[in-house]
Structure P
Amino acid sequence: MNRNRQEEVREARAEMGDDIVLPFTVDSLNVRGRLAHLGEAVDMAVRQHAYPEPVSRLLGEMMALAALLGSTLKFSGKMIAQAQTNGPVRLLVADFTAPGAIRGLARFDEEAVQALMEKGAATQEALLGAGQLVFTLDQGGHTQRYQGVVALEGSLQKAAEEYFARSEQLPTRVRLAAGTLTDAAGSHWRAGALMIQHLPPPAGEKATDEERARRKALDEDDWSTAQALFDTLEDQELLDPGISPERLVYRLFHEQGVRVFDPVPVHFECGCSRENLLEVLRRFSAEERAQMVEDGKVTATCQYCSETYTFSPEELDGGAG
């Protein structure tokens with residue numbers, strides 16, 4: 001089902017905004033883009049876990065990436081971004097449920113991560129190693145899932161660029177950032193992401209070979225200009241709550257005439273419930289359920305939000321608790 005959200009196109013302005021994804025276009029360069037600006041949404045997700053700082057940073061970047069892609073959904077569905085690697089951080093998962101709920105988790109070798117931190121070598125490449133980045137589109141119901149897979153070799157950004165270029169067949173640049181901000185209220189996690197894509201030039205009238213070559217050269221110049229402006233972006237700009245998303249895209253592309261659309265609000269929401277977890281537990285065999293019982297009860301904890309639920313054996317057997 002579509003969200004039926006009316007999108008307004010207007011000139012970029014310096015409004016404040018947090019926990020949003022801002023779509024924009026730079027028509028003169030045949031470029032479209034999206035900018036994710038996450039504060040409380042990513043902070044609430046990261047604070048659910050006692051992850052080491054480098055792992056939390058990776059999770060923040062993964063959530064920003066999921067927000068970029070998931071915010072394009074025009075129906076009730078879910079976009080899941082998942083990194084599976086042979087490095088100390090074995091698994092990163094972030095899922096975005098339309099219209100704007102996001103959550104995430106990580107699985108890692110604590111000793112290996114700690115060893116890298118003590119050496120001052122906990123880089124993204126060392127933490128992730130090699131593996132694959134998987135994007136899964138789940139529209140729910142009885143629809144078939146769509147899944148895209150690209151190689152991951154130590155950089156979420158590069159793998160994401162490869163995925164977008166393959167899936168949408170458009171030249172794409174991606175920038176991801178995550179980190180902490182300390183103020184009077186304490187330390188808070190933030191994350192941001194920027195993506196630009198080069199659209200094909202509008203179809204025109206029949207042209208000579210010379211004219212097509214000239215248009216191709218101009219088109220390549222436009223993309224080179226867009227990338228040069230993109231490369232001036234600093235991580236701190238993506239994370240600074242004092243720089244609104246609109247102000248940031250205006251800073252990057254105002255000379256080319258950037259326009260923005262209505263932002264997509266994002267919030268942390270796990271989506272777990274006692275009922276859903278009970279349904280999952282009932283899928284286990286009677287023998288497996290019996291092995292879960294300790295002190296006359298079964299305790300289960302949500303991997304995403306760390307909420308703990310307690311069930312009686314009778315409930316798992318399908319009876320009243």
Structure Q
Amino acid sequence: MTITSLFSGAGGLDLGLIQAGNHVIWANDIDPDAVSTYRHNIGTHISCCDIKDVDIKSIPHSDVIVGGFPCQGFSIANLKRDVNDERNALYHFFHSIVERLQPKFFIAENVKGILSLGNGAIVKQILTDFSDAGYIVDIHKVNVADYGVPQHRERVIFIGQRVDLSHEMLFKFPRPTHSNGKNGTKWISMKTALSHVPVDYDATKDPNNYGSAYKFKERNFTAHRASDPDKPSPTILARGNGKGGVCAIPHYNGERRLTIRESATIQTFPMDFIFHGKMGSCYRQIGNAVPVLFAKILGEELIRLEHTVLS
């Protein structure tokens with residue numbers, strides 16, 4: 001399917017959809033470093049601009065609109081979150097573009113905190129907004145570790161389908177393939193995922209294999225909890241507004257933090273995917289991304305629909 005991508009970041013979601021066989025025809029993000037990363041690795045079809053400045057008429061029509069609209073205002077890690085957080089307003093631009101362009105489907109990703117924001121009022125409003133725009137919306141809370149990603153990362157996925165396609169939901173949300181080992185295939189561990197990342201690296205071949213020197217001292221606080229080599233990694237984090245220090249996850253050896261390359265590997269980016277910008281920016285781009293493998297799984301369902309249902 002053809003895809004329009006909003007708030008694309010470094011392109012984790014887009015890359016996975018492309019790997020599944022879809023075609024991203026237009027993308028945008030406001031972060032120059034993320035756009036530079038995207039152009040280097042994925043394509044030049046991305047525009048570096050504030051979505052609020054985009055003329056909707058200039059956006060090409062496509063089968064699907066996707067976007068992980070900025071989630072910092074929704075995050076449970078943000079103790080000052082509020083329904084009126086100005087970053088939440090960017091959701092309305094996503095909605096306006098979907099309403100105007102009327103794609104067959106849309107996929108939106110956000111943090112799980114969106115489910116409880118305003119005691120559920122935000123989700124109810126989202127459902128109402130898209131219903132009025134002509135869409136059936138399915139909401140799924142997922143842990144990407146259940147789909148083969150070596151990371152505990154809980155997110156909410158909104159799947160929207162235009163009402164004229166069918167009275168029933170055509171998009172079949174993929175079932176989990178992995179678990180804690182009691183049923184089915186065991187989760188991919190952090191140690192297994194990082195086993196092919198060289199400790200002694202050649203900077204000319206792997207320029208992102210360096211990381212924060214911020215010492216790790218175990219305590220019960222975000223990014224300071226010890227990592228277990230035999231379990232999926234803790235959530236790869238981001239400081240979305242570019243402020244504050246690096247929030248790199250500790251390596252399971254307890255001696256240092258993950259490098260940029262290791263963090264990207266946990267997010268299932270290919271080893272040859274190069275991130276642009278300073279160290280903090282690279283970490284942030286990775287932490288803000290949708291894991292490539294999970295995005296590919298969603299993309300495969302779009303391919304199934306295109307070939308078997310909508311053809």
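Just so it is clear, none of the values below were taken in a lab; they were calculated from the coordinates. Treat the numbers as computed from the prediction; the structure is a model and nothing was measured. Cβ atoms are built from the backbone, for glycine too; each structure is taken alone.
Assuming 21 is percent of Cα pairs over 33 Å apart as calculated from a single structure, say which of P, Q it is.
Working through the options, I get structure Q.
Quick check for you: by FRET efficiency 1/(1 + (r/R0)^6) of positions 145 and 177 (r between Cβ atoms, R0 = 30 Å, to 0.05), which of P, Q is greatest?
Answer by largest value of FRET efficiency 1/(1 + (r/R0)^6) of positions 145 and 177 (r between Cβ atoms, R0 = 30 Å, to 0.05): Q.
If we compute mean count of other Cβ atoms within 10 Å over residues 113-120 for structures P, Q, which one ends up with the highest value?
By mean count of other Cβ atoms within 10 Å over residues 113-120, the leading structure of P, Q is Q.
One of P, Q was used to compute helix-only ellipticity at 222 nm (-39500 (n - 2.57) for each DSSP H run of 4 or more, over all residues; to 500), and the result was -10000. Which label is that?
Structure P accounts for this read-out.
Can you tell which of P, Q yields 12.9, 38 when Rg and Dmax of the Cα atoms in Å, for residues 121-160 alone is derived from it?
It was calculated from structure Q.
Compare mean count of other Cβ atoms within 10 Å over residues 193-200 across structures P, Q and report the one with the greatest value.
Answer by largest value of mean count of other Cβ atoms within 10 Å over residues 193-200: P.
I have 26 for relative contact order in percent (Cα under 8 Å, 6 or more apart), calculated from one of the structures P, Q. Which structure is it?
So the calculation was done on P.
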